[in-house]
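Read through the structures below before going on.
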Structure 1
Amino acid sequence: MTKEQIEKEVMNSLEEFLVSANKKVPVINKRTRPIGDLGLDSPDGIDWVCDLEERGIIIPVDVNPFTDDKKHKPRTVGEIIDFLYSICNGSEEN
């Protein structure tokens, strides 16, 4: 999957996830933080993984794309896209 395809899937699935959670859907860009800006929390990231996997983005079981465990901070949408692209290309050590 290309980075552009991942970006499209991430943006679309985040919007759909917010709608399904009955949350307001603001404009989402690469600087948006799902935890904080979108009113989501860490457990939501685990639920969102199911949506991504339905779109063909396979994520290891112990990974929450909303948080960067190494830096102990929430990720931006841009960081999530980069992270997922690295996983899809096998360059991320899990």
Structure 2
Amino acid sequence: MAGQSQAVDVPPVEVVLSEVVASLAMLAHAYIEPPAESGTEPDLNAAEIALDVAGKAYDRIEPRLGPEERSAVARLLTETRLSYVKKRGP
């Protein structure tokens, strides 16, 4: 049995990175609008980093996503970016 290898199912990269993009967008939102009970101020620099990385990951996987998933991920990023811009101000 030492010569046998076990097959491991590796998830498609677009599935994994879609989850990463969603996690980064949620993290960015938490930096933009921290919970009131936390007593912390927004960390717009951290939010910007999370959004930049999420955007780059999305750009790389966009062609591999189906129309519905592409639309959902793009909408999530757009809404989070708009929240960032509103909080940042002029």
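Values quoted throughout were computed directly from the atomic coordinates according to the rules given, and no laboratory measurement underlies them. Quantities reported herein were computed from a predicted structural model and do not represent experimental measurements. Cβ atoms are built from the backbone, for glycine too; each structure is taken alone.
In this comparison of 1, 2, the computed figure -0.31, -1.31, -1.59 for log10 I(q)/I(0) by the Debye sum over Cα atoms at q = 0.12, 0.23, 0.25 Å⁻¹ is attributed to 1. For the read-out distance in nm of label points 7 Å out along Cα→Cβ at positions 10 and 34, a value of 4.0 was computed from one structure; give its label from 1, 2. Going label by label, the one that fits is 2. Could you figure out which one of 1, 2 the value -15000 for helix-only ellipticity at 222 nm (-39500 (n - 2.57) for each DSSP H run of 4 or more, over all residues; to 500) was computed from? The read-out comes from structure 1.
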